[in-house]
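All of the numbers you see were taken from the coordinates with simple rules; none came from a lab. As the structure is a prediction and not an experimental result, all values here were calculated from the model. Cβ atoms are built from the backbone, for glycine too; each structure is taken alone.
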Structure P
Amino acid sequence: MFKFNRLCAYIALAIAPVAAAEELSSTGEFIDGIAAIVDDGVVLKSQLAEQTAMILARAEEQNIPLPPPAELQEQLLERLIITEVQLQHAQRVGLRISDQMLNDSIGAIAEQNGVRFEDMPAVLAADGIDYAKFRRDLREEITLEQLRRAVVDAPWSEREVEMCLADLEDNVAVNSDYNLSNITLSMSESASATEIEETLAEARQILERLEDGADFAALAIRYSDAQNALDGGALGWLKGEQLPSLYTNLVADLKAGDVTEPIRAANSYHIVKVNDMRSASERSEVDQVLVRHILISPNEIIDDETAKQRLEDALEKIENGEDFGAIAKLLSDDPGSVNNGGEMDWAGPNTFVPEFEEVVNAAEIGEVSEPFQSRFGWHIVEVLDRRVYDNTDDLKRSNCIAKIRNSKIEEETQLWIQRLRDQAYVDIRI
């Protein structure tokens, strides 16, 4: 009860300026007020109160010290302003997240939690989460991620990949996984020598406080400019070969609990903490399957029953000796495999949607399934082969590409967001 009362008191204190500024309607009910005008939109006081409550609850759960309420409110409002600026930009450039893309993301979340897609509303309701709001928030999150991918260019060259692969052979960090946190202090694109020196001085002051025993997460929340600041700077577990190039050589010589000296990037300084580390295996193998399928997608003309019947007719022809690939080229609605007679690339676990994967896992080699339905339509599928594949080199290459991109994308994202924020009209009302 003590913890609950203390949390409620902190929330009340933190959002007091917000609630006090609300107006009463003619019926005596509070009307949601405006916390900030942002170009053509607004940030509502209710949004700020909701974000504040969420951060305070997380801090209470994880025992993370927080800055004073007024300072926390300022940080949270700035984050909401930046989110609003980005969402308006997405609208201007015509970025839309379809219901199908949203449903696919919810389906993936459901699968990770061992529940069915159609059970998600009830599962969320049991945790006190409104399903409609969950969909809105997730659509917003996907929109922001898609926008950043579209506008933040982080190209890589084959030479960079080759150099990364060569470096991996001699780097101790490759064979370890790291749980990291970071504090990022940003500078302007055309930072003067004075600004660079001031930022470095601030980084050194933060490092001194850390060396004196200050909590890393608390300082990240208070000072970091990174997107993960309000998560205490947590980056989570990263494989050694996925670490940003900026960090790789530094963490190799550190142990759990160590903190780096300030690290200079193009337009920022970073302080990185190794929360934990563990050994990683050198080789990786994965079970793969080679399949071909025929997809019929229902539309305004073809209903579910007609789609299923077409596949039943196709299955009968295949059983009577006709070529699966030839029929797939005539019938299939899958643009990615139709020209290859329905054949797909070798695929590992969790590549397909659950309905499709379940049928594939149960099928024998050479067996053609009965028609079945997935979120994409109706299918028949044949398993052509199975193998155990050593994907170590593939992983190294993909991790190198991710490593190169991650090293560039964080810096570019911060600069792009800052430019958007600087160009926006913002009128703070609290």
Structure Q
Amino acid sequence: MGREWITLEQRGLSMTLLDDLQWRGMVQEHTPGAEKLLEKGPVVLYAGFDPTASSLQLGNLVPIMLLLHFQRRGHKPIALVGGATGMIGDPSGKSAERVLLSPDDVQKNLAGFKKQLEKILDFDCGGSSAEIMNNYDWFKSFGYIDFLRDAGKHLTINYMTAKESVKQRMETGLSYTEFSYQLLQAYDFVWLHKNKNCTFQVGGSDQWGNMTSGTELVRRMLGKEAHALTCPLLTKADGAKFGKTAAGEKIWLDPKMTSPYKFYQFWLNAADDDAAQFIRIFTLLPREEIEHIEKRHAEAPHKRVLQKAVAKDITCRVHSEDDYKAAVDASEVLFGKGTTGALKKLSERDFLSMFDGVPKSTIAKSLLESGTPVIDLLAVHTRIFQSKGEARRMLAGGGVSINKQKIIDIDTKISTGHLLNKRYILVQRGKKNYYVIIAE
């Protein structure tokens, strides 16, 4: 049976798909005739993902969101993981050849991708159900001579070296292995067209050369029509690379590599100009609602309405609503609105994520079993204060909190009952200085 063609009215969508993507800032360029193809009915499309890490990262979210927008209009998305091409490495945007992956590395990374993609795309919605595929499945038995004869003869050296990604690397040195990447990726489109009736590819603008090689190879080998659409590569308003924290850490979709709290904080801390871009690209909110949120934000920027809307939508989609609520609670604890009770509810993962980078001291848990005077804890066992006198003065002035509770009585004893997650104590000196004591 054919797949159901979902009309704009059925989806409550007023614009065509390409009009909507253009408005959201998600279209860099597309092949001529792409719009007419989409108007005829549902298509099968794909986006490629390079398995060079065990998790997808924020940069991958843009093509994933493109797949999701297409799926919501009745099209069928394929997430193609480059198990074969990932062993070679794409030269696009790279100044040097990357380290080659082993088959075992690729398989491990594939497993991580699958879990993350299944949270965002719908893999059980009839004819429009998403699929995950691995191009190693068709390349593993493709002989070298056969590939050169069947595919290689259709793209000339002149055609391939004219691509910007290749020209840039020709200046610094490009191995034959990397040079062949363009032809291998192009053949993916041929295979998917023949076997899955796939006629459309989406990806980042740095992939335009590889993608148009694919449409050209489809035309030359199959005599069929194929199309491509790219989205802009995101940068922050300050010019920094999208998808990294201020400290330069990558933001991953795997909660073990980037906690949901840190993930939430990335979006919450976005600059206003960035948040205005993010809400269009990374949420499914309709135009009218986005424009209403933008208006509210403009009236009171200090309330960060834009950032909160973006952070909620994306954190719930990539992780879960429970993870979003936990991140909100954690934020309130960190920024002074939380209570001791809220702090105790934090998971160990969220607690450590919140206070990653703050000074830490380790003490023997036995010191707490019968209770340790707070002054000794702060000035002897941990040296959070340089002397007992300094600790005593700060305590008397109400400048010390243990687990978000002010300690004024200098005779207070700290015991195992104060431990968070059975091994941590949070000390706050003044308003902004945090310390974590680890009891082992």
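Going by Kirkwood radius over Cα pairs in Å, which of structures P, Q comes out largest?
When Kirkwood radius over Cα pairs in Å is calculated for P, Q, structure P comes out on top.
Please state which of the structures P, Q yields -13000 when helix-only ellipticity at 222 nm (-39500 (n - 2.57) for each DSSP H run of 4 or more, over all residues; to 500) is computed from it.
Answer for the origin of the read-out: Q.
State the single structure among P, Q that was used to calculate mean count of other Cβ atoms within 10 Å over residues 192-199, giving 18.1.
Computing mean count of other Cβ atoms within 10 Å over residues 192-199 on every structure in P, Q gives 18.1 only for Q.
Taking distance in nm of label points 7 Å out along Cα→Cβ at positions 232 and 408 for each of P, Q, which is largest? Numbers along the way, then the final one.
Values: P: 3.4; Q: 5.5.
Comparing P, Q, the top value of distance in nm of label points 7 Å out along Cα→Cβ at positions 232 and 408 belongs to Q.
When relative contact order in percent (Cα under 8 Å, 6 or more apart) is calculated for each of the structures P, Q, which structure yields the highest value?
Answer by largest value of relative contact order in percent (Cα under 8 Å, 6 or more apart): P.
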